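K.L.:
Heads up, there are several structures right after this.
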Structure 1
Amino acid sequence: MIIKVISLQKSIYRRQYIHKELSKLDLIYEFENAVKINSWSDAKLKIGSKKNFQLRYNRFPKLGEIGCSISHNLVRKKFVEKNNKQTLMVLEDDAKIVCTKSELFSVIKFFKKSKFDILILGYSKCDDDYEKHLNIINPILPIYKTNKILIGPRYLCTTSGTVGYVIKKKSAKKMLKIFSESILADDWDFFSKSGLKIAHTSPMLIRENYQNLVSTLNRNNYSLKFKNSKNFIINFLLKLRKFSIGLLRRILLKFRYF
């Protein structure tokens, strides 16, 4: 397996940060310069692609989002064309590793032998509370378990960032064929519906260090939130609704895969 870290060439502080993170686990990696787009002319985004983006997401794309999609695609393209390894781990330079080396490699060992195409190691803008909420409302079907880490598909494939994931070479080839600037880099729902099998880990092994590093996409530096209330009765009803939806989705998820 090879590890690539996507980072803007001038982001010295972020590169120093991710170097320390990966050094803790004694991991060998290489930087890949992210594509920086300053104007629409730089993006070379066709009018049709821009319209397709608007139709899909009900808004126009941001330049940073286009740069992100192109950057990840270029990393996959180089992996397919210039490397003899069969597995690629892609990290962004704000990734925070929240597992041990043995846990990471035991999960990847399973992934290599599995039928999954992509393994999402963690989400952007996610803290402990939101991860607990996510595991209830969008449960994982545990296909495999190692070191108390569950691995399997989620009920829903959502946009969850590209802070850290692992992909096989044959899967990267599939993604190259369907790539478009009109698709967000983390539109896992699109990739899933295009035939790619996506797995997740619980707990997450990678998180975005949004508290200490400002997003290069101008995103807010706080975790995603879920509905809550200070009123006891309303809060009880919200939790009851959440757990009921989660239970139903767990049942449907089992029927979907078995």
Structure 2
Amino acid sequence: MDFGYSVAGFIVGAIVGLTGVGGGSLMTPLLVLMFGIHPAKAVGTDLLYAAITKSGGTWVHASKGSVDWRITGLLATGSMPATAVTLFLANRHPGGFANATSLISMSLGIALLLTAVSLMFRNKLIAWSQTLAPRNPKTTDILTIITGIALGVLVSLSSVGAGALGVTALLFLYPQLPTVKIVGSDIAHAVPLTLVAGVGHWFMGSVDFQLLGSLLIGSLPGIWIGSHLAVRVPERILRPTLAAILLFTGSKLISN
């Protein structure tokens, strides 16, 4: 076990507990830029890390009745095959997925920029979504499946998007649904998505289980502490700061 990775896991876990932002937005770029982990290995390891950590969140939301399993199923209908196809095609990259460094870094950078934008304008997006007129149910179902496809592709390549981006998309698709159900449904969908993508990366050899264990040792207590501190730290300070970090990191990954 590497103590440095555990510290990183603790910090990311605490931020996730404070802000609710998915760990992929922070953990993957941290592993790539600070620790020099190969992008493919960082993405694959972080996907299994997310599947484990978000399982607990899904259990809590499900026990409170704040998961709309129909929405989760529609998202999975799009994301599961999209994940399989994306990993299959990426693995056919000359030299395999592990050598598709530029593709992974570019995907990660774009995902971080989109996440930062969704964070900066989160309150305005929520307010606007509440004013949208209800859509035809069949149209909403199709758009939800398409959203799942987009998340499947993005998460498979970057491990980012299942959290903030998924919630933002669902807010527009289901403006009348309580926010807690939007969040619960998104977390529930993230578990099978990151698990399937993570297992796919495992078969391609891009998962480091020793790294995974070190991250979990730090992140689990970090999430617990961050969740308890969430009520004490002003969101108006936390979210813009986090968005600025993601903008900088995303730009750096794209420029590289």
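Here, each number is a calculation from the coordinates, and none is a lab measurement. Nothing here was measured: the structure is a model prediction, and the numbers come from that model. Cβ atoms are built from the backbone, for glycine too; each structure is taken alone.
K.L.:
Out of 1, 2, which has the highest value for Rg/Rh (Cα atoms, Kirkwood Rh), for residues 164-243 alone?
P.N.:
Checked 1, 2; max of Rg/Rh (Cα atoms, Kirkwood Rh), for residues 164-243 alone sits with 1.
K.L.:
1, 2: which one has helix-only ellipticity at 222 nm (-39500 (n - 2.57) for each DSSP H run of 4 or more, over all residues; to 500), as calculated, at -14000?
P.N.:
The value was obtained from structure 1.
K.L.:
For volume of the Cα convex hull per residue in Å³, for residues 68-147 alone, which of 1, 2 scores largest?
P.N.:
Answer by largest value of volume of the Cα convex hull per residue in Å³, for residues 68-147 alone: 1.
K.L.:
Looking at distance in nm of label points 7 Å out along Cα→Cβ at positions 180 and 196, point out which structure of 1, 2 has the largest value.
P.N.:
2
K.L.:
Moving on to the next point. For which of 1, 2 does volume of the Cα convex hull per residue in Å³, for residues 52-91 alone, calculated from the coordinates, equal 63?
P.N.:
Of the options listed, only 2 reproduces it.
K.L.:
Once FRET efficiency 1/(1 + (r/R0)^6) of positions 12 and 116 (r between Cβ atoms, R0 = 30 Å, to 0.05) is calculated for all of 1, 2, which comes out largest?
P.N.:
Comparing 1, 2 by FRET efficiency 1/(1 + (r/R0)^6) of positions 12 and 116 (r between Cβ atoms, R0 = 30 Å, to 0.05), the maximum is at 2.
K.L.:
From which structure (1, 2) was distance in nm of label points 7 Å out along Cα→Cβ at positions 108 and 124 calculated, if the value obtained is 3.0?
P.N.:
Matching structure: 2.
K.L.:
Starting from the value 47, 44, 36: which structure in 1, 2 was Cα extents along the principal axes in Å calculated from?
P.N.:
2
K.L.:
Using relative contact order in percent (Cα under 8 Å, 6 or more apart) as the calculated read-out, with 44 as its value, let me know the right label among 1, 2.
P.N.:
Here the read-out was taken from 2.
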